[in-house]
Structure P
């Protein structure tokens with residue numbers, strides 16, 4: 001059983017399913033001819049990979065306390081539906097893929113059911129992509145240790161962190177999946193994109209409707225200021241899925257000088273001189289392609305007030321966290337203005353030597369993310385948990 005509630009998790013879960021299928025024949029020692037079967041909740045990538053979905057959970061993805069509260073009834077209904085499905089289907093392994101707020105509670109509910117009912121069903125519980133317990137609410141590590149058999153980490157420092165805080169929990173660093181998605185890019189010599197005179201600005205406002213609603217006015221305003229200062233600059237916006245078009249068009253009047261593209265982010269990153277991006281997973285893809293980036297994030301007032309009291313790391317963009325320094329300028333909440341974002345972007349666009357320095361630092365970060373084969377290593381760890389007959 002797999003559960004993924006966000007676009008990035010849906011993609012990673014689909015990659016894991018394919019890797020499990022490739023590796024299954026090496027581990028299948030049963031004589032009854034059983035094959036691997038997958039079910040749960042996720043999105044279109046998981047469905048295409050052969051996962052039997054109870055529903056598309058990615059359509060309900062939100063971030064922030066107030067946003068979750070507003071949809072609490074819906075989430076509770078989906079949660080209970082999946083819990084009943086797990087109890088009915090009795091999977092050998094339950095894998096939560098990212099989406100920690102939902103998946104940690106789900107693992108705890110499974111363990112509680114087992115304690116209360118003592119059935120002859122003993123599923124292994126796995127979390128693929130650790131919640132950022134090292135950044136906020138470290139006490140959650142104890143909850144993870146109480147309810148999980150294995151955490152598959154994609155960041156190099158997490159295994160040591162867990163060993164210091166909950167030494168009894170098995171944590172395996174498998175590497176970062178973006179290395180496999182863009183193998184041809186890793187290790188390639190840093191160079192200017194397209195040609196020395198090209199000024200291509202890539203806009204990546206986020207993958208959730210709430211992110212588009214808050215970020216688009218800021219990034220469009222920043223684009224207008226950049227366009228005024230550098231008329232030769234070209235702009236492209238990439239949204240992960242076409243179903244976000246309606247939200248984007250409802251939020252802003254899209255200028256005709258911005259090319260809007262759905263998916264195929266790698267091609268856009270290849271051509272980008274500078275990116276303006278939400279501080280999410282996409283900043284790691286910007287780092288992988290060596291694209292100097294200005295990062296931003298805006299959320300609801302209540303979520304921000306709570307978050308600023310809980311978060312202990314000094315940055316939100318993952319490349320900055322991994323570097324321990326602000327390689328990507330980042331602007332959060334009230335600082336995320338069109339003026340601030342455009343000024344930082346213009347500093348990069350006007351200074352090729354600065355971009356070159358940033359790319360060199362990004363190459364160092366990427367070199368620590370592990371070799372290709374992250375999902376295959378993750379699959380091997382999962383298959384070790386399956387019962388043998």
Structure Q
């Protein structure tokens with residue numbers, strides 16, 4: 001039987017080897033594709049598991065409205081629109097003349113108040129000393145007046161006794177005279193005895209009149225002694241009010257001191273108003289919305305310009321509520337800024353207390369009961385770490401769009 005498989009020639013190529021090479025190449029491509037798919041899946045898993053990012057974020061900062069604290073006329077303007085200023089740099093000057101006059105008036109009022117307080121302060125110890133001496137003197141006067149009353153009353157009693165004696169002597173003398181009268185008419189007694197009896201009667205009558213006059217003078221002396229006693233007692237009562245007068249004087253002195261403090265406050269206010277004529281930048285930043293012009297009359301509280309602060313800026317990122325499961329304050333953040341094309345370092349500082357829809361001007365209401373679930377967004381604050389080092393030229397401005405990526409694991 002003949003062989004059906006012819007023996008190949010030495011130069012004829014082997015077809016099986018040529019078929020195996022394409023299969024090996026195809027297998028390598030499939031492995032590479034699978035590897036790419038695995039890497040992409042791992043990347044997506046890593047990104048979704050270990051980090052959270054959003055493109056709904058922007059740079060925020062303080063917009064300070066610089067206004068005048070007093071009313072006045074602008075006499076000089078130092079800044080221009082979009083000019084960078086440092087804290088304390090002059091912005092504008094107001095006319096200080098009115099406020100200089102007000103300060104001088106306040107200084108004069110303060111000097112007057114101090115002089116008045118000094119005078120009242122000196123009077124307090126003087127009045128205190130006088131009060132003590134007046135009280136002692138009044139007590140002595142009362143004692144002396146009481147002694148004078150006793151002495152006058154005793155003198156009156158003695159005078160009354162002499163009046164009684166004079167009355168008795170006068171009665172006896174008049175009686176003797178009446179007895180001698182018929183005797184002298186009958187010449188029983190001599191004329192000389194009669195004359196002696198008449199003289200004795202006249203003397204007794206005169207003695208009685210003198211005693212009565214002395215009694216009236218003594219009674220007047222008693223009244224005067226009582227009056228002096230009443231006056232001394234009144235002076236004592238007035239002297240006893242000395243401590244209250246000292247208290248009142250001390251109160252007036254304290255009131256004068258309070259007026260000094262009030263005048264000092266007016267001086268301080270005048271100096272403050274004078275200082276407010278020089279308007280300076282409260283912080284470093286860029287001038288925007290400038291409205292102040294030379295010779296313009298401004299009122300108190302009127303906005304002159306807006307100062308954009310660049311030294312204190314942060315990121316407000318609105319993350320979906322589904323991204324907050326593992327997000328915590330203090331987690332590291334990589335911030336990509338579109339305007340600079342650079343990445344910055346930061347950290348999560350605060351997570352908002354409510355969603356953006358609730359914090360909006362007109363929060364949504366659902367009174368119909370038909371609820372459609374919508375993924376809400378929550379504002380998250382992200383602060384830069386070492387902003388001065390990362391942004392020395394102040395390239396970051398409020399309102400710029402950024403893309404933060406938070407490392408949640």
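When distance in nm of label points 7 Å out along Cα→Cβ at positions 228 and 340 is worked out for each of P, Q, structure Q gives the greatest result. When Rg/Rh (Cα atoms, Kirkwood Rh) is computed for each of P, Q, the one that comes out at 0.98 is P.
With mean count of other Cβ atoms within 10 Å over residues 204-211 derived from the coordinates and found to be 23.1, which of P, Q does the value describe? Here the read-out was taken from P. Source structure of the calculated read-out (Kirkwood radius over Cα pairs in Å, for residues 36-115 alone, 13.4) within P, Q: P. Out of P, Q, choose the structure whose coordinates give helix-only ellipticity at 222 nm (-39500 (n - 2.57) for each DSSP H run of 4 or more, over all residues; to 500) equal to -19500 when calculated. This figure was derived from Q. If Rg and Dmax of the Cα atoms in Å, for residues 148-331 alone comes out at 18.0, 58 when worked out from the coordinates, which of P, Q was used? Going label by label, the one that fits is P.
Taking distance in nm of label points 7 Å out along Cα→Cβ at positions 180 and 268 for each of P, Q, which is largest?
Q
Structures P, Q were compared on relative contact order in percent (Cα under 8 Å, 6 or more apart), and the highest value belongs to Q.
Here, each number is a calculation from the coordinates, and none is a lab measurement. Everything numeric in this text was worked out from a predicted model, so none of it was measured. Cβ atoms are built from the backbone, for glycine too; each structure is taken alone.
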